Structure 1
Amino acid sequence: MTGSKPISAPDAPAWLVPAAIVAVLVSAWIQYQCWPFVTDDAYITLRYAARLAAGQGLTFNTGEWVEGYSNPLWTIWLALSARILPFDLVDLARGWGLLFCCVTVALVPALLRQLTSASRAMAAGALLLILAQPGVQVYASLGMEVPQLAFLLSLGVYSSLRGRTDSLAWYLLAAFCFSLVGISRPEGPLYALLWGVTLAVILLRQRGWSALLPLSALGLVTVLPALLWQYYRLQVYGAWVPNTAIVKASGSGIAAHSELLGVIWLPLLAVLALALLYWVKPAVLSVVRPLWRRSLLLLAPVLAGLIFVLFAGPDWMAFMRFLQPVLPLMITLSVAILFELARQAPDRLRARLFSLIVTTSIIIPALTAIPFGTGRSFASMLMRNEAPIYVAQWLQQNYPGPHTLAAARIGAVSYFNPQYVVWDFFGLTDRAQAQAVLASGMPAAIFANQIAGNPILARQPELVLIIRPPWKVPPAVYAPEELQTLTQHWRCVRQFKQERWGTYDLWVRRDLPVGAVACDGIGQ
């Protein structure tokens, strides 16, 4: 752990530094290309943040106190930013994400120096490998909380590694970071718990029972925000868990998720290289073992991320979103191990190791990046699809008054139409619908597309956006019983193409003017 004599830096190819500079320039171009895309889910958070900034509380609809977001810290941060900074809230979400991502990447060399005596080449190699990850590039400006959480985890681990038993300053900074992590996402408390337990074991071994008092102070700092948020949740929302936890039930299947390899390939490569080199040179363990001991506080949040993914199952978003916050930590440790192994390896084996790293760092990320970038994956369509924004703007122009709207993808249509009362077919922001989803025993994605018997439609909203199943090309036609249910109260007035995947069909209640009708004869 901290205080141990650092291991001397290994030799590395001279081309790593200029390659990292090129990677930074390429990343700037990628970010320019990614800037227009804000995923629809991010707009749910943005609506909450906008209403909070306007003094309407953490609500999605007036008078409906439902915790339909899973990122309290990010939501509050954006609301405060909107009150202080003279920028559009969407650009604030993009900009803060990009800034947090840049600072996290800049922390990597400092993290490496706490693990080993990092050379410029080693730091450049880590930077190169992080920037090669498509998930890092995509989530940097997607409008979500991933970069903020990655920054807090990285800064918290760095502060932990800087900590000394004779001074609590760095440990206090680490505790503060993990206290914010505790209210960043539903799995946030797990990150804080495993980090806290690891730190407690280390300090108790170093200082004995005299560490109890400082550990108590650190523990109080760490858990206080989570306790205060839980009290707020119970008092305001009347629930122990966010509403999103009801409709996003845990599941398994992570072992079959093809994108998992695209995230953990470098740690796997480090373990494989260690095993192969140990077979050639068993003494390598004496070099790597101290590095592992110094890495315990880094491994704790990585383990928490893996546990959550195994519990929650794969997310629909690309590049294993739930593991993205710990990706910089995984890469940092993997680079440290691989460079130390390269130092121990014979010259010929060292060259092969670097060649293997370079080859895999190009091929494996490309396996997920190419389908996403070319729009051939379902996740790419959902995350990069700008059709919801067009639909939202069309509604703003043609139905500007305060209306009730029911929709399955509610992000953009709700954010750009703040005057609407929006009811969510998925139940994320609607407690009654969430309970209906839970009682149905169906996944929310399936239940949201059920027309007959859907409780949201029983409220007879003025506007209804029906998404024809986007996983079927061409879109599935309405079944007779679906048309019978809809045409009793609504008329289909417009179909919006959802990129190459299905349509958004706008149905308007029959007592409202509809203007031009363009639905190919559906439900008129």
Structure 2
Amino acid sequence: MLRRLTALTVVPALAYGAGFLVLTYPRVREFSTHFWADGGDGLENVWNLWWVRKAVVDLGQSPWHTTWIDYPFGLPLHAHALTPLNGFAGIALSAFATPVQTYNALVLAAFATAGLTAFWLAYALTRSYPASLFAGWVFTFSSYHFAHTSAHLNLISIQWLPLYVLCWLRLLERPSVAWALAAALSLLAIYLSDYYYFFYAVLASLLFTALVARRREDALFLARAPYRLPLVVFVLVSAATSGALLAATLRAHLHSPFTGGHDPNVLSLDVLAPFIPGGRSRFARATTWYWKTAGGNPNENSVFLGFSLLALLVYAWRRRGELALPHPLWWFGLIALFAVLALGPRLQVFGWQLPGVPLPYAWLEQALPVMRVSGVPIRTMVMVVLAAAVLSAAALERLLRDGARGRRLALAAAALLVVETLPGPIPRIAPEVPAFVDWLRAQPADAASIELVEPPLPNGLALYYQTLHEQPIAFGHTSRKTAAVKAAEKRLREVASSGDTRALRCDYGFRYLLADEGRRLDAPSRTFDRADAPGKILVYDLGERGAACADGRG
């Protein structure tokens, strides 16, 4: 048992973890000094980890609502890319690690465990150890995965997708309460990592279920024994966990619609993108002519699959009847479904949108209007990569059975894939901390501050500063906000711009106002150097909220 556990869990996890450190070298030397992230959404994810810990440990409240940003009215975080599962893991890591070490450990763990769960899925289907190791490499070291290291801790948390697919397939093949529980809990883990992936998992479930129903020629097979009890368990557990969270998100959206969705026409898959190394590739300079024009956002549009992987997919198609993989056409169907969705509402080639060619994504948005809050069809490519990893493992297994020539071809394909999908350097940042942050940290608790400086503090930096001074702040960037919150922000900005310090102190409860040198207010102030731009920041003390506010003299 110990030997099997080591072979199927410890060895693959260590191999993928070591592979990440080698592929990203010399970042491991900065493990304790720099966040493996950029200064925008990357630092926002640093804030996510801080907020989950602050809410759960210090405040004893749900992390899905906060008044620590957008103070004092607060906002729901149901549609924000909060990635709470990483936050919960961060709570445990923070007991013995710094915030920098905690964040970087979660990035490393995401790559190691994504490879591991893809290995488990491929091994369960092909029973080939080396081919399954290759599948894990394909999935976790894909261009898609590396492209999101700069900014999206939620999107690099892809490790639960292969696990859920494995559990769902097992539930369909060998129905039991155990597999039902495993599927429901892995679906919860997906929701707590990223709600995009939750939707993809549900779509994959529906596809596989429909294919089983077609094979059985029984559309109601789940309602019959021996599926009935496992299905009830899956539905009840899912409803009480991920279903309850989804319901809370929908309630918040109905109360006040979430805003901040992306334009799906901009963040759709260009037809050529899977065949050309993107902006996060080691070979990005050689393909600038393409991705600067057709894929200007390298965090999203770097989805190069690799010619060796494509060749293995062609081989798998041609030898589909000889593969040690049950129902290979199902996996090609999975590729087709999610590749078409990745194309978005209109077909695009080299950045040109072809008129008059509507695609299924547009119909899906009409059927599910809430999808307009997302607007990033290209992210469905993660499921294309997962299906390609499984099929490539089956193709490699078939080659390994084909004598010395087949083994040489398998080795060559694996080596070529490693080379052609080499990632470019992943970003890292060690933000300079200005003196005003340390000064705010030394002030009494709940001394809320509002920023009115030009240029404004960058979104990610303002959130990062809060993780250090731990005081409530006005505004604060999140991936989604409600229309009501946006309206409240607008009113607050108007009050702040008018210089009405009494309203800021008495009506809103702010203690400090951050302004630049060009704005003078009738209040005591301290002057600090900026760290993000030239110039000074003045921190005005608006005074305590007290009797002066109560009697109207404030």
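Just so it is clear, none of the values below were taken in a lab; they were calculated from the coordinates. Everything numeric in this text was worked out from a predicted model, so none of it was measured. Cβ atoms are built from the backbone, for glycine too; each structure is taken alone.
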Seminar exercise, completed: Re helix-only ellipticity at 222 nm (-39500 (n - 2.57) for each DSSP H run of 4 or more, over all residues; to 500): value -16000 computed from one entry in 1, 2; matching entry is structure 2
For this session: Compute FRET efficiency 1/(1 + (r/R0)^6) of positions 343 and 511 (r between Cβ atoms, R0 = 41 Å, to 0.05) for each of 1, 2 and report the one that scores greatest.
Result: 2
Exercise. Here distance in nm of label points 7 Å out along Cα→Cβ at positions 63 and 87 has been calculated and equals 0.5, so which of 1, 2 was it run on?
Worked result: 2
For this session: Given a value of 25.4 for mean count of other Cβ atoms within 10 Å over residues 135-142, point me to the structure among 1, 2 it was derived from.
Result: 1
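Where is FRET efficiency 1/(1 + (r/R0)^6) of positions 199 and 351 (r between Cβ atoms, R0 = 35 Å, to 0.05) largest, in which of 1, 2? Let's see the in-between values first.
Details: 1: 0.35; 2: 0.85.
Top value of FRET efficiency 1/(1 + (r/R0)^6) of positions 199 and 351 (r between Cβ atoms, R0 = 35 Å, to 0.05) goes to structure 2.
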Problem set entry | Which entry (1, 2) yields the derived value 24.2 for mean count of other Cβ atoms within 10 Å over residues 319-326 | 1
Exercise. Who wins on FRET efficiency 1/(1 + (r/R0)^6) of positions 247 and 375 (r between Cβ atoms, R0 = 30 Å, to 0.05) among 1, 2, i.e. which is largest?
Worked result: 2
Seminar exercise, completed: Structures 1, 2 compared on distance in nm of label points 7 Å out along Cα→Cβ at positions 159 and 359: the greatest is 1
Seminar exercise, completed: With Cα extents along the principal axes in Å, for residues 327-382 alone computed for every candidate in 1, 2, 35, 29, 19 is reproduced by structure 2
